[in-house]
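Since every read-out is calculated from the coordinates, none of them should be taken as a lab result. Just so it is clear, the structure is predicted and the values come from calculations on it, not from any experiment. Cβ atoms are built from the backbone, for glycine too; each structure is taken alone.
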Structure P
Amino acid sequence: MKKQGLIKLGLIVNPAAGLGGAVGLKGSDGPAIQAEARALGARPKAQARTREALQELLPLRETLELVTYPGEMGEDIARECGFAPLVIGSIQAGQTTGTDTQEAARAMSELSVSLILFAGGDGTARDIYEAVGPSTAVPVLGIPAGVKIHSAVYATHPRSAGELARLLLEGRISRFREAEVVDIDEAALRQGVVSANLYGYLKIPFHRRLVQNMKSGSPTGEQTALHAIAQQVIDQMQPGRMLILGPGTTTRAISDRLGLTKTLIGVDVLLDRELIAADANEQQLLALLDHHPAQIVITPIGGQGYLFGRGNQQISPAVIRRTGIENILVISTPQKIVTLGGRPFLVDSGDTAVDQLLAGYIRVITGYNEQVIYKVNFLALQHFS
């Protein structure tokens with residue numbers, strides 16, 4: 001029976017979100033890629049990420065009408081968390097598509113929900129945009145659960161999404177902003193070509209600490225700094241120890257300096273100044289770690305500051321543990337740090353214990369014989385005040 005006089009919250013879960021991450025497929029858009037990801041041993045993550053968000057909403061359980069789609073698109077996890085949702089629409093279990101997401105968003109908008117909370121990546125954000133239109137429509141907020149999470153419609157962490165939704169529904173936050181929906185062509189990305197497009201804007205509830213910025217590109221004119229950073233890393237390389245190079249133009253400078261080809265949006269492995277694995281996935285990294293010690297070399301995402309959990313899911317919590325926290329090397333040009341405006345680096349690996357180990361302060365190589373100490377935030381423990 002429909003509850004009367006309660007606050008309405010829409011919930012949409014893309015059950016395939018994040019499938020392509022750890023297995024190195026650069027995304028999860030489309031049935032073919034999802035099938036390939038599952039064949040490679042990928043495990044769904046969207047339900048667990050949604051659970052974290054819904055736990056923050058439990059204090060509102062008696063005054064909240066949670067409107068969702070059947071089964072894996074929201075109903076299952078809502079009931080697991082103790083909610084009694086209003087279930088609308090219909091799906092074919094195990095065969096959901098972006099069309100289902102769009103239909104769910106349209107239906108929830110017609111029901112005048114106060115907010116649509118959705119779990120997915122940039123492809124899911126595009127589907128939501130196609131359904132509810134520009135920023136004048138119903139507010140939305142993304143639970144980060146995909147591989148590509150460059151859009152600014154996402155909270156910094158699943159718990160941040162739940163917290164911000166709760167604060168909005170409690171009337172403690174009333175500020176909104178127009179947030180960019182961007183997506184990268186996955187097919188081109190798998191060929192090493194980055195083609196990002198801005199699709200439009202959605203209205204989201206806003207609190208500076210709880211929502212992420214849109215990913216920004218590297219500023220021009222940084223070649224000198226990149227060469228200096230690369231040479232510093234190369235001079236520190238030890239015989240018999242692997243370098244696990246995360247994605248990005250900053251890490252690519254190391255391969256360029258060695259005359260090697262780097263997978264731009266992928267994870268490569270070097271040993272004794274030679275490339276031994278290109279575009280490696282989680283299982284390949286773990287297999288290599290059985291034979292060699294390693295150092296992980298990563299750079300923060302421009303404009304967002306994420307070290308783990310955005311586009312480098314191949315370097316999973318298991319890989320981080322096996323390598324050792326002490327063997328993580330962060331590199332960044334000074335300009336990239338300046339663009340963060342004092343905001344800390346962020347970690348959202350999907351493993352609370354690993355994120356907690358990474359929190360604190362970390363050394364960052366910013367040039368040759370140049371480094372800074374920079375703060376790393378453990379998002380799951382950050383709360384609104």
Structure Q
Amino acid sequence: MDNSPSIWVQSLRQRRSQQVSVPLTPNIYAWYHTMQQSHTVYFDKARASWLIFRYDDVQQVILDTRTFSSLRSPNLDGTADPITGGGILGMDPPHHRQLRALISQAFTPRAIALLEPRVTAIVQMLLEPFHGKSEMDLIDDLAFPLPLLVMSELLGVPTTDRDFFRQCSAEVVGAELTIRIAALKKLASYFQVLIQQRRREPREDLISELLRAEVEGEQIPELDVIGTCILLLVAGHETTTGLIGNAVVCFDEHADAMQELRAQPELLPAAIEEVLRYRSVVHSMSRVALADTALHDQEIKAGDWVLPLFASANLDETHFPDAMTFDIRRTPNRHMGFGYGIHFCLGASLARLEVRIALQALLERFSALQRIRTLPLEVKPKPDIYGLKHVPISLKA
């Protein structure tokens with residue numbers, strides 16, 4: 001198997017030479033459902049990538065790390081750039097395995113459970129100004145600031161710097177590549193200073209935990225700590241924001257489900273899982289073929305880019321009967337809403353906690369909550385994360 005740097009450099013140049021963005025659209029889910037019934041593998045010229053639609057095929061690509069690499073921004077020696085390469089999302093075993101084991105120490109079930117009172121307080125703080133008001137923008141007023149505030153506190157970011165975080169986070173998930181790279185570098189410089197401060201004066205925050213974490217006596221290299229901080233801030237923030245917006249849209253489109261959740265709040269965790277399946281936030285994670293291979297007799301050359309589509313896999317009728325039906329009681333529900341395999345989202349439990357608390361508060365506070373449909377849904381211009389720009393909601397009948 002040839003995994004020499006030339007494969008990385010050649011494939012990256014090919015990808016960057018065709019930076020025609022294919023933005024997600026509100027009806028992309030119906031397109032996925034149609035495409036997976038008529039295509040096994042499909043080459044998308046705009047993205048210079050092979051699209052993989054079906055659940056079992058997506059699973060195969062994700063699990064076969066020897067054939068399909070996660071490496072995204074290669075250096076000349078074939079290694080990933082820890083800053084622009086997506087942190088551990090852009091790593092392969094064994095480095096990925098070692099780093100993930102270290103980071104996981106800061107995301108234990110006990111650590112997440114201890115956050116519930118603070119997340120609840122932040123949600124109530126964000127919603128309090130809308131007591132007695134007739135409407136709000138779900139994204140601007142709740143879904144965007146909530147995970148940003150939570151992650152900022154976890155990382156130990158001073159409150160005076162949170163506007164800077166908000167601006168950088170928005171730039172990193174934008175459509176313009178040069179702006180994204182510049183924002184990543186600004187965040188890297190910021191975290192480098194903060195990490196040096198924590199080395200001198202450790203605190204009870206996530207950065208200090210990452211600096212203390214060890215596996216077999218080995219600590220996380222500083223560049224990897226920086227990459228991890230950026231990933232947690234940006235990826236965790238964007239996923240949670242998108243999930244809150246998607247959930248309210250789903251509940252609004254399915255009035256029976258909204259009514260059931262008001263009457264039986266204990267159904268909310270299962271409803272969130274169905275949102276993750278039915279209107280997925282994470283749509284794909286790019287892979288590059290390390291060697292010539294084939295999927296369903298379709299030849300894929302070494303250096304080709306492959307896009308396993310999680311959102312499409314979640315609509316595969318062979319795994320989810322009546323897949324285009326939103327069913328908050330669906331079981332089993334083994335969706336890929338938080339990815340799959342070695343890159344399954346580290347912050348999934350935190351995202352679930354934040355979204356559950358936010359949605360429960362909305363349903364309890366606003367009995368007449370519904371989406372204002374005069375403004376059509378518009379998706380942010382990013383090809384792999386489905387996030388709505390705005391979701392205006394009415395709070396009174």
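Some values worked out for this structure:
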quantity: If P(r) over Cα pairs in 10 Å bins from 0, in percent is computed and equals 5, 25, 33, 23, 11, 3, 0, the structure in P, Q; calculated: P
quantity: Top of P, Q by distance in nm of label points 7 Å out along Cα→Cβ at positions 155 and 179, largest first; calculated: Q
quantity: Which entry (P, Q) yields the derived value -14500 for helix-only ellipticity at 222 nm (-39500 (n - 2.57) for each DSSP H run of 4 or more, over all residues; to 500); calculated: Q
quantity: Among P, Q, which structure scores highest (criterion: relative contact order in percent (Cα under 8 Å, 6 or more apart)); calculated: Q
quantity: For 0.55 (FRET efficiency 1/(1 + (r/R0)^6) of positions 107 and 267 (r between Cβ atoms, R0 = 41 Å, to 0.05), calculated) the corresponding structure among P, Q; calculated: P
